[in-house]
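Readers should treat all values here as calculations from the given coordinates under stated rules, not as data from a laboratory. All of these numbers come straight from a predicted model, not from anything done at the bench. Cβ atoms are built from the backbone, for glycine too; each structure is taken alone.
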Structure I
Amino acid sequence: MVGPTTKFDTLLELCQDQHRRIILAVLASEKRSLTVNDLTKAIIKHNHHTPLKEISKEESRQIRVELHHVHIPKLEDQSLVEYDQERQLVEPTPQFDQLQPQLSAIIDTDPVLDPPVAL
């Protein structure tokens, strides 16, 4: 049986990673589908605190690979996002909308992220 505690524990686990917190915060702030490129830029901006022009192509590529192979699949497995690989588009689901208050509470405790986390 999956109850509210299980869902909250899963959210806490998902939010352990800084990149996933940024993804969730940006999706919550923007309230729309975003490209992998958008999410990569948000991670660079909010986690690396580096202007986009100054980040190496290799570092940017590494973030994109992690998004594609690690972070987005974890969010998709929990039905928080749908990912269209062909279009490189990440879309929040109704489940994401339902869990928005809990996600916001978790994200708001991150001392590094200044709300609102936007593109």
Structure II
Amino acid sequence: MRKIIILDDEKMMLKSLERRIKSENLDYEPHCFSSIKAALAELEKGDCYAFITDVKMPLLTGDQVVNYISQKFPEQPCIVITGQAERREIKNILDAGNVKEILWKPIDFEKLVTALDNIAVSE
């Protein structure tokens, strides 16, 4: 199983993604967090296949999270999900260099799975 970390301040989104990933018997083990601090602590443990983050969150924005990850873990693949990112945020996210995909809410689950599967292809 490949560990994926999902960070979103919407707990219903987290539960929905976790339930769907588990029910589809995919080769991914979701670790879901609404706390940036807890998600980054899990990332520190290592062996993370993909880090998925929302853009609009309290405390730090998704582009700040992605930039932090790209500096501290430059090889860590990230997927960004958003419902309302601004151009500046999208540019910052893409400039981080480790973002493999940006997906728009509501999440198309098949696109998420394809984005996850494509990480293995690009490694």
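What the table below lists for this structure:
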quantity	calculated
Among I, II, structure where percent of Cα pairs over 20 Å apart as derived comes to 35	II
Ranking I, II by FRET efficiency 1/(1 + (r/R0)^6) of positions 23 and 71 (r between Cβ atoms, R0 = 35 Å, to 0.05), the structure that comes out highest	I
Read-out distance in nm of label points 7 Å out along Cα→Cβ at positions 47 and 103, computed value 1.6, structure in I, II	I
Identity of the structure behind 11.1 (criterion: Kirkwood radius over Cα pairs in Å, for residues 15-62 alone, calculated), options I, II	I
Source structure (of I, II) for distance in nm of label points 7 Å out along Cα→Cβ at positions 7 and 79, computed value 1.0	I
For 34 (relative contact order in percent (Cα under 8 Å, 6 or more apart), calculated) the corresponding structure among I, II	I
